[in-house]
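Take a look at the structures below.
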Structure 1
Amino acid sequence: MDFGEVLEEIAAEAPQQVGRGKVASYIPALAGVSPEKFGMAIHTVDGVTFSVGDAGEPFSIQSISKVFSLMLAMRIVGDDLWSRVGREPSGNAFNSLVQLEYEQGIPRNPFINAGALVVIDALVSVLQEAKICFLEFARGLADDPGVNFDEVVSQSEDTHGHVNRALVNFLKAYGNIRTDIDTVLDAYFHHCSLAMNCAQLAHAFLPLANNGVSISTEDSVLTALQARQVNSLMLTCGLYDAVGEFAYRVGLPAKSGVGGGIVAVVPGEMTIAVWAPELDETGNSVMGTRALELFSQITQRSIF
């Protein structure tokens with residue numbers, strides 16, 4: 001199959017989706033992104049790449065970075081992490097305080113904000129320079145030393161991150177934040193501000209399609225079991241409160257971010273990254289979801 005032609009076919013529909021969602025505005029640094037942007041990239045485990053549109057333009061990956069944080073924590077902390085964070089879909093907004101109170105400070109999964117804060121706290125607990133270690137880890141996954149934080153976005157997150165401050169203080173009250181609150185928040189805001197393009201993202205997720213092994217270095221980033229576990233969490237928890245709808249329409253493990261990105265994994269074959277800034281009411285890219293639905297239909301790729 002010519003995946004380049006598939007991407008061109010999908011890209012032809014992108015303009016029809018403009019106006020069906022809204023660009024994230026609660027983080028001011030994201031509000032000015034053009035709603036007409038669209039990029040998509042495929043990277044196979046054999047090292048072949050395909051791209052279309054704005055696939056080479058960096059954007060704020062936001063919650064997609066939570067996959068990298070989780071992978072790093074699974075490498076360093078191991079199964080002890082799961083005593084502090086669950087592995088179940090949330091059924092509520094990704095920044096819900098109500099659910100966290102109901103479940104007494106144990107976040108439902110590592111991809112909602114509260115869960116990601118606990119994961120970062122676990123990293124801060126064992127790494128002297130957790131923020132830098134995370135950045136180097138992401139650069140290694142992308143095989144690109146130029147990947148970096150967007151300090152404008154990070155500052156915007158910090159200035160307007162009142163709900164995240166409430167979450168981390170709530171977690172601290174329940175004893176599930178064990179280090180300095182400001183250090184955890186600074187790392188969290190920087191993680192979310194990581195700027196990458198679709199081609200870099202597709203490359204960075206390849207170990208999840210390749211039994212945990214990097215195609216660049218042939219080193220094990222995760223064990224094969226851990227790679228399957230991360231994929232399972234993306235399938236059940238990776239699209240905020242729309243995981244069921246996404247599984248129904250696309251049928252692939254994936255993680256989204258309010259910057260408009262979504263990355264999906266076809267285990268054993270490839271990764272697909274798409275960027276389209278307009279979001280639906282659950283915080284997922286409207287065109288990104290549609291693009292991956294079309295990809296699944298055209299290529300017959302699905303885990304089901």
Structure 2
Amino acid sequence: MLRTFTTAITASLVLAAGTMAQPAFETTDLGDGVYMIANDRAGNVGLIDAGDNLIMIDTQMPPFLDDLEAAVREASGGGAPTLVINTHFHGDHVLGNAHFAALGAAILAHRNVAERLANPVHNELTGSTPDTLGEDYLPNIEVGQAMMLTGFGVTGEVLHFPNAHTDGDIIVNLPGSNIIHMGDLLFSGRYPFIDLDAGGSVEGFIAALDEIIGFSDDETRFIAGHGPLSTRDDIIASRDMLIEGRARVAALVEEGHDLAAIQEQNPLADFHDAWNWGFITTERMVWTFYRDITGLTE
């Protein structure tokens with residue numbers, strides 16, 4: 001069931017791109033050669049101009065690539081990326097890989113991302129396989145727990161958080177600029193999508209946010225996977241919502257209620273106005289908590 005739902009996320013984004021005018025990209029200059037490039041149709045892109053290297057974080061997907069390349073070149077004074085970092089394997093973050101690889105970029109990702117993208121069994125969320133996209137879209141630099149970016153001229157690091165949004169999530173931490181690209185560890189002001197079929201878990205997601213809250217501060221700026229440029233307070237709000245929401249559903253499970261009964265009681269009702277959105281509705285978030293707690297799919 002979740003595979004069908006999550007495949008529909010990428011499909012819905014592509015459909016929207018094909019049936020309406022492509023939205024213009026908005027580029028936000030964050031200083032120190034760091035930019036956020038977004039169109040709210042796919043994952044927010046980060047760009048780091050490090051002189052000899054131009055690092056791009058996530059690549060969106062085919063309907064937007066010409067406009068995305070133009071936005072990258074405009075921000076960088078005409079440059080093309082030399083390194084792409086994939087924060088995880090979902091299609092709205094990786095399906096532009098081959099486009100930018102053709103411009104000369106290496107592709108860096110966690111080893112679990114490389115495995116999922118190379119294996120059609122694990123690749124439903126992209127809607128494509130190496131056969132349809134070409135081998136160039138696959139990562140050719142694989143990382144485990146962490147990697148410093150000094151070799152690319154950047155004072156920063158990629159950090160892996162296991163079993164959170166997926167099993168291959170990395171963030172890009174730039175302590176000198178006090179900027180963090182979160183990938184889909186942050187759906188800012190929205191219920192997060194937690195891919196339970198790809199190694200994600202609610203507790204792992206909460207643990208990741210806890211750790212990031214611990215090494216950030218009130219001045220840190222966060223590029224969310226989806227949503228606006230954010231603050232540490234936004235991370236704390238997301239973490240707290242997940243802790244409280246999971247506890248409410250867990251209490252009802254402990255009392256013996258099944259999913260239908262829990263949905264009927266609507267334990268997240270007071271979160272709805274602030275957090276509900278098109279893909280992860282309040283009902284879907286309750287279902288995510290329930291499945292995460294019980295291991296049941298229905």
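FYI, it's all coordinate maths here, none of it is from the lab. Predicted model only: the values in this text are computed from it and were never measured.
Consider the structures 1, 2: one of them gives 1.58 for Cα Rg over 2.2 N^0.38 Å, for residues 39-102 alone as calculated from the coordinates. Say which. Each step should come with its number before you reach the end.
Numbers: 1: 1.58; 2: 0.99.
This value belongs to structure 1.
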>> Using volume of the Cα convex hull per residue in Å³ for the comparison, can you identify which of 1, 2 gives the largest number?
In response: 2
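If helix-only ellipticity at 222 nm (-39500 (n - 2.57) for each DSSP H run of 4 or more, over all residues; to 500) computes to -11000, which of 1, 2 did it come from? Don't skip to the end; give the middle numbers.
Values: 1: -13000; 2: -11000.
Going label by label, the one that fits is 2.
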>> When relative contact order in percent (Cα under 8 Å, 6 or more apart) is computed for each of 1, 2, which one produces 13?
In response: 2
